[in-house]
1. Of structures P, Q, which gives 26 when relative contact order in percent (Cα under 8 Å, 6 or more apart) is computed from the coordinates?
2. To which of P, Q does the computed value -14000 (helix-only ellipticity at 222 nm (-39500 (n - 2.57) for each DSSP H run of 4 or more, over all residues; to 500)) belong?
3. Mean count of other Cβ atoms within 10 Å over residues 37-44 was computed and gave 17.4; which structure, P, Q, did it come from?
4. Identify which of structures P, Q gives the largest calculated value of distance in nm of label points 7 Å out along Cα→Cβ at positions 117 and 165.
5. By the measure Kirkwood radius over Cα pairs in Å, for residues 13-108 alone, tell me the structure among P, Q with the highest figure.
6. Any idea which of P, Q comes out highest on distance in nm of label points 7 Å out along Cα→Cβ at positions 93 and 173?
7. Here mean count of other Cβ atoms within 10 Å over residues 69-76 was calculated and came to 13.6; which of the structures P, Q was it taken from?
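Any read-out appearing in this document is the output of simple, stated calculations on the displayed coordinates, not a laboratory observation. Since the model is a prediction, treat every value here as computed from it, not as a measurement. Cβ atoms are built from the backbone, for glycine too; each structure is taken alone.
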Structure P
Amino acid sequence: MIRVAIAVEPRIARWALREALGKAPDLEVVGEAGTIDEMLAMVRDHKIDVMIFDPTMHDHAGFDVLGRIWQIETAPVVIVLAAHTELSYAARAIAAGAHGYVSWSESPERLIDAIGAVTRGEQVMPHGVSELVAAGDRHPASPLTARELQVMEMLARGMTNREIAHDLQISIKTVDTHRGHVLKKLGLRNNSELTRFAVKHGYVAV
């Protein structure tokens, strides 16, 4: 029996996933989380084989949370479940350590097949992503540092500098410095252009 956990923010989405996965005879849903803190606690407290993770939770941005999962001794393999269909976004997930990437637009059967595959040690990703991963980090925002990328995604989701500073536990001034670096490196003029860039290239959902 493969023990699966769901880390997705919307309750209805978690319910739908639980219902769909529960129909597979060899899967058992052992937990669910709606925040990053809940997800990390679940990994520490339960034996989980596969984590289904949507990285667009409001209390986090970016894929660096995967590194926090790997620091836990009993860390499961992770399948990123996201709305983005851009190959560059999927490539970033795989490069960050995800074992699989499945779009929300896929069928439940596709997700169930992916769960079985990653437990066999396989990687699951859309066609063409392996080439992007092999080519290195050449996504449109590749000039940014990991922290700058994180700040860009949070700004694009409409968070204020104060909210970002609180979530990342850094000063508001530091957030503004990162914002300035992002605009300069990407040749953007303001937050509106930053948001359009992030949406266009699949860093945040519309």
Structure Q
Amino acid sequence: MRGQTYRNVLGSFGPTAGSRLIIGAHYDVCGDQPGADDNGTDVAALLEPARLLGQQPTLPYRINLVAYTLEEPPFFRTPNMGSYVHAAALKCKGVSVLGMVALEMLGYYANQRETQHYPIWPLRFIYGSRGNYVTVAQKFGNGPFGRRFARYYRGVAALPIKRFKAPAWLSGVDFSDRINYWKFGYPAVLLTGTAFYRNRNYH
């Protein structure tokens, strides 16, 4: 791209045959900025399951951990995104995907009131005004994967988790790398601290 070579970084665990679960986070940043919460915190969050999965003697299915390149502008929503390249490769090979989890801006926690904001103001009455939880977000019509993932996550997570389903046109629902898995018919969700709705200094 533009005379440069960019690469996804992929770690695979479990049996080579059968279905697989994808967990990914982009490692590029927006412009000349540190990218602390977007997306440094999530690269860290991706490394921890890599450490834990490496200690498992067996797994029921294959798990791909993917660090994506070129998620940020000017490449966002183009086929040059690393996640698009990965999703397209899976589809081309006929790989069955149980689901995809995009990690995005998980590093900001605030237990004070009025620290959590929303694209639609009345949502604060449902989800609260404290930025002290993580969200599993998905679009309508994307299957039961999000519900299953949230249920398992809730069983082991130290932080509260809340599910959010909305139309893809609602601001924020179609942000991040999971949009490219949607394009190829794979169920995909976002695991997030709600991004700029909580952390206004995310880059």
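1. Q
2. On the way: P: -14000; Q: -6500.
Structure of origin is P.
3. Working: P: 17.4; Q: 21.2.
Matching structure: P.
4. Numbers: P: 4.5; Q: 2.8.
Looking at the calculated values, the largest one is P.
5. Q
6. Details: P: 3.9; Q: 3.2.
Structure P comes out on top.
7. On the way: P: 13.6; Q: 17.8.
Traced to structure P.
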